[in-house]
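Following are the structures in question.
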Structure 1
Amino acid sequence: MKDGILLEAINEERLNRVKCYQGLPLKSLNYILDKQKLKIDDISYFTYSWYSKQNDYPKYINKLTKRIVKALENNPNCSKIIVDRISLEISRDEKLRSEFEQWMSDLGVPKEKIFYLDHHKSHAWAAFAPSPFDSAFVFTFDARGDLKSCSASYADKNDGIVELDYQLSFDSIGFLYGQITHYLGFTHNKHEGKVTGLAAFGNPEKTSHLFNKLITWEDGSIVTNLGLYKPFYLEMLPDLTKELDKFSREDIAAGLQKRCEELIVKYIKYWMANSKKGETKNVCLAGGVFSNVRINQIIAEMEEVENIYVFPQMGDGGLPVGSCCFINYDFSGRTKIDLPTVYLGPEFSNDEIIKCLQSYSFKIKYEKLDNKAETIVDQLINNKVVGYFSGKMEYGPRALGARSILYHTRDDTVNDWLNKRLNRTEFMPFGPVTPVEYAHQCYRYWTKNDECSYFMTKTYNCFEEFKEIHKSVVHKDGTARPQIVTEELNGDYYQIVKLYCDKTKEKALINTSFNQHEEPIVCNPNEAIESLLSNCVDVLFLEDFKVLKK
């Protein structure tokens with residue numbers, strides 16, 4: 001970030017090819033320094049947004065003590081869980097922070113250039129600073145960070161962000177969701193989206209009694225039952241496992257999803273009603289829990305809420321942006337940044353692509369196109385699975401047309417066969433991409449100022465006609481997670497989607513991420529070509545080139 005402008009942003013996994021990588025962003029830093037022609041000494045400040053400082057912990061003592069006393073009153077046997085949780089969290093964060101400081105030292109970065117921010121404060125700034133709102137309530141929910149699992153704040157463009165409340169990591173909705181994800185046979189911190197998709201196939205009423213007992217709402221707080229729930233451990237207590245074993249995976253997922261929706265709505269309602277800071281119907285969201293697009297729809301439909309904004313990189317990969325936004329505010333007094341797009345990653349010229357294509361000449365054939373949009377649309381009409389690679393790569397978890405796989409929506413079996421082809425196990429359908437001109441005919445209550453629709457961060461209920469024609473992108477519950485494209489924001493990608501819709505009289509294409517299961521989205525031309533050779537797609541479009549296997 002320079003002078004409040006976000007110049008570069010990339011997820012480390014796209015460069016080191018380790019899905020959901022957790023660790024130091026070694027390749028990312030080198031990439032950005034090289035791209036911007038900078039040296040380490042040219043960087044004014046570095047921010048670290050996971051663990052502020054050990055001497056900040058005393059401010060949690062009052063709330064922490066009350067929570068421990070309450071837990072022990074309800075269940076005297078949970079003392080070991082409490083002690084283990086606190087010591088593990090602090091020791092783990094100390095280790096990560098020491099690794100970061102050693103890295104900074106090795107790079108020659110002086111300590112006075114390093115700023116430490118509270119984890120949820122960073123999430124909050126990522127949510128508000130790029131939002132279109134002058135004032136908003138800001139809510140953050142994730143598994144944990146700095147002894148917190150969520151926070152409520154009030155934000156104003158003139159006064160910054162003031163935290164109203166936080167909940168401790170003992171009472172984490174995010175980790176509960178991850179724990180159930182693990183119980184259902186998926187990988188926590190990776191596959192929570194599968195559980196969200198699975199929930200639509202279950203009956204939440206069958207398991208609601210269990211989740212209501214497991215996690216409750218008491219006097220403005222989310223409170224877990226530490227007699228049943230062992231926070232931050234993947235293996236659950238035997239009594240809980242024994243109860244869950246009585247139900248189907250679908251009903252467990254449905255009960256979990258419903259309970260999380262209910263509690264988050266209660267928390268948002270409570271703090272919007274009880275804040276003395278100001279009044280607004282705008283809500284900003286960040287933190288890994290808000291990768292749950294169904295929860296985001298439920299929030300948007302609350303009577304108290306008029307507009308929502310979900311930061312496009314809502315998980316911990318968005319923390320660096322939030323911390324940069326705060327440092328920018330701290331030095332300049334400016335609370336807002338402009339973020340019309342998340343196309344902020346690597347891009348490749350036609351000359352670079354030609355060199356890459358030539359290195360694969362014994363396996364592929366290729367041609368340069370005069371009319372790329374027409375050619376791609378013809379391929380789609382003729383039932384070809386298209387790999388589309390163009391411009392700067394997307395920042396965040398969603399493929400938004402820079403690194404996407406495209407297909408038509410006419411085949412209602414595509415979710416089965418294409419997912420198998422990509423080695424994926426998914427319960428949620430592919431997302432649709434729709435030109436802005438047709439969005440109001442497809443998605444109920446969609447409006448042009450709903451920025452969630454430009455970043456695929458929220459589901460919408462679909463109109464009946466859309467559901468009939470575009471079955472492959474509509475979930476069992478009648479919702480879809482669309483990307484709305486405009487010429488201004490999406491350029492050539494928009495032209496392709498609009499041309500396809502005009503030719504076919506349809507309103508959407510399938511847009512799914514350009515990757516196989518357990519692989520990050522492709523980043524460079526070589527990875528896109530390898531995906532073609534691995535049969536992920538039928539035809540590849542690399543900038544202005546059409547590429548086929550020989």
Structure 2
Amino acid sequence: MIGVIAGKAETDTAKEFFELFKTPWEFYRHNQSYDIILSTKNDLPEIDAKLVILYSSEKTRWDGSNGIIIQSSYQNAAVTDDIYEIPVYGKLSTFETLGLPLIKLQENSQVVGQLIENLNTVFVRIGFDLFKEVQYLLREGQPPDKAQVPTLDIHISLLRDWILAAGLPVVEIPPVPAGYNFLACLTHDVDFVGIKQHKFDHTMWGFLYRALVVSLLNTLKGIMPLNNLLKNWKAALSLPLVHLGLARDFWDNFDKYSELEKDYKSTFFIIPFKKKTGENVCLANPERRATYYDVTDVRESLHQLLRKGFEVGLHGIDAWHSPDRAAKEFERIVNETGASQVGVRMHWLCFDDMSPGIIDKAGFCYDSTFGYNETVGYRGGTSQTFRPPGTKNLLELPLHIQDMALFAPALTDMSETEAWEACEKIIKNASNCGGVLTLLWHMRSIAPERLWDDFYKRLLNTLKENGAWFATASQAVDWFKSRREVTFGKIVSEDGSLRLHLKHKDNIKNAKLLFRIHVPEASKSGSFRPRIRIIDTPWSGEADLRIPLN
């Protein structure tokens with residue numbers, strides 16, 4: 001059990017951190033003994049524990065009594081443990097070396113974290129403020145240049161490593177569904193349901209220019225294969241017939257997606273009101289945010305999707321900044337779909353500090369806006385769903401990969417090879433660490449002139465090969481809710497086993513959860529990371545679980 005000592009302003013952040021690192025913990029009680037103490041306060045009380053981990057960028061009373069000397073202070077720097085590069089967004093301090101260095105400042109190798117053995121206690125002193133870093137990640141998010149670093153997940157991994165380095169086992173419920181390596185959530189923002197609605201406007205002319213001219217140039221450059229050029233020209237030449245109703249509208253892809261994903265299922269985010277630009281839009285050309293359709297125009301298609309097991313959510317217009325409009329947009333989707341719970345992703349990913357609270361009060365069960373338009377990666381630094389600061393019920397399903405951030409020339413300049421490498425890195429991290437990988441592929445992205453369908457099919461196959469459990473957005477969020485519902489009681493070591501006393505709700509017994517025990521065995525030469533055994537035990541809902549360690 002970890003006893004946590006934190007300031008009053010950090011208590012909510014500490015609680016959320018330990019929902020992500022789902023391991024036995026509680027706030028420190030003076031009359032309770034702990035194997036591990038984790039503190040972020042400068043005034044550490046007299047304690048008796050096998051391991052004490054102290055995070056602070058300031059000089060503490062413990063430093064003065066144990067010979068720890070702060071060397072330098074920095075702001076917004078990067079540290080490394082020789083494996084990970086970890087951005088630190090707040091204040092950071094380095095120390096004169098007294099023990100085994102754990103992490104160092106990347107630019108000059110000054111020690112930022114060290115392990116010090118003192119009689120029967122191991123001390124780990126870290127020169128930054130853990131819960132302030134976590135709060136920044138979950139509230140503000142990382143800048144795009146750090147997007148590919150799962151910073152919060154690395155903080156969890158490092159903390160686990162330091163506990164194991166002290167010779168103590170780690171018990172947790174990992175963010176991994178039993179029988180799988182991670183969750184994959186396929187989503188589609190439906191900005192267009194057909195090109196037939198667009199006559200002699202910027203959308204139609206833009207399509208023709210890209211299909212005829214840009215496609216030809218890209219084919220001559222060797223970027224686009226000839227067969228894609230022919231598909232785009234054929235679509236462009238068929239446009240008059242589409243407008244006359246004599247040819248299929250190639251931007252209407254509900255059926256194509258439902259066939260492509262019949263073994264996976266996905267979530268479609270639908271516009272509630274047509275011809276509404278919305279207010280407070282800070283991106284360029286805000287007038288183009290208005291759509292020519294809304295949920296009432298695609299009612300039949302949506303109900304067909306729902307009957308097949310797909311999900312429909314809200315593609316919000318003003319719900320991100322207006323409580324009244326959030327309530328109206330919520331009601332609009334509920335009335336048209338009959339859904340008992342509704343999630344949201346904002347059109348154009350509009351979002352600010354107030355958005356989570358507004359969305360939460362409107363009754364949405366999840367949001368999936370927290371991501372990037374201009375790159376792929378981890379805006380919140382994590383592959384897990386999380387509760388945004390200041391909300392009570394809402395969970396954030398972070399967005400990791402979207403097609404426009406990979407291929408749109410105005411946003412990025414990736415080649416297909418570079419795009420695949422970026423995706424592969426995120427898939428590899430999900431395979432190793434668990435969590436959920438959320439993809440956004442727009443409605444028209446598998447049609448002319450984009451033709452990003454082959455890349456998408458390759459992504460689906462790779463996710464499956466890497467052990468993904470495919471879930472709709474609500475299913476993924478519900479799985480994380482089930483994991484959050486389990487709390488640890490007393491843990492007893494007896495007869496070569498661990499007995500876990502658990503508290504949970506009865507409705508989560510079939511939630512595909514598992515318990516993982518990391519058992520340290522021996523330290524690697526020259527490294528603080530020990531060799532470990534990992535014991536995974538699927539959970540079937542029992543309140544008392546006995547796990548043999550042999």
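We did not get these values from a lab; they are worked out from the coordinates using the rules stated. Everything numeric here is computed off the predicted structure, so don't read it as measured data. Cβ atoms are built from the backbone, for glycine too; each structure is taken alone.
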Using helix-only ellipticity at 222 nm (-39500 (n - 2.57) for each DSSP H run of 4 or more, over all residues; to 500) as the calculated read-out, with -8500 as its value, let me know the right label among 1, 2.
2
Ranked on FRET efficiency 1/(1 + (r/R0)^6) of positions 239 and 351 (r between Cβ atoms, R0 = 41 Å, to 0.05), which label among 1, 2 comes first with the largest value?
2
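Identify which of structures 1, 2 gives the largest calculated value of distance in nm of label points 7 Å out along Cα→Cβ at positions 335 and 495.
Comparing 1, 2 by distance in nm of label points 7 Å out along Cα→Cβ at positions 335 and 495, the maximum is at 2.
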Out of 1, 2, which one gives 25.3 for Kirkwood radius over Cα pairs in Å as computed from the coordinates?
2
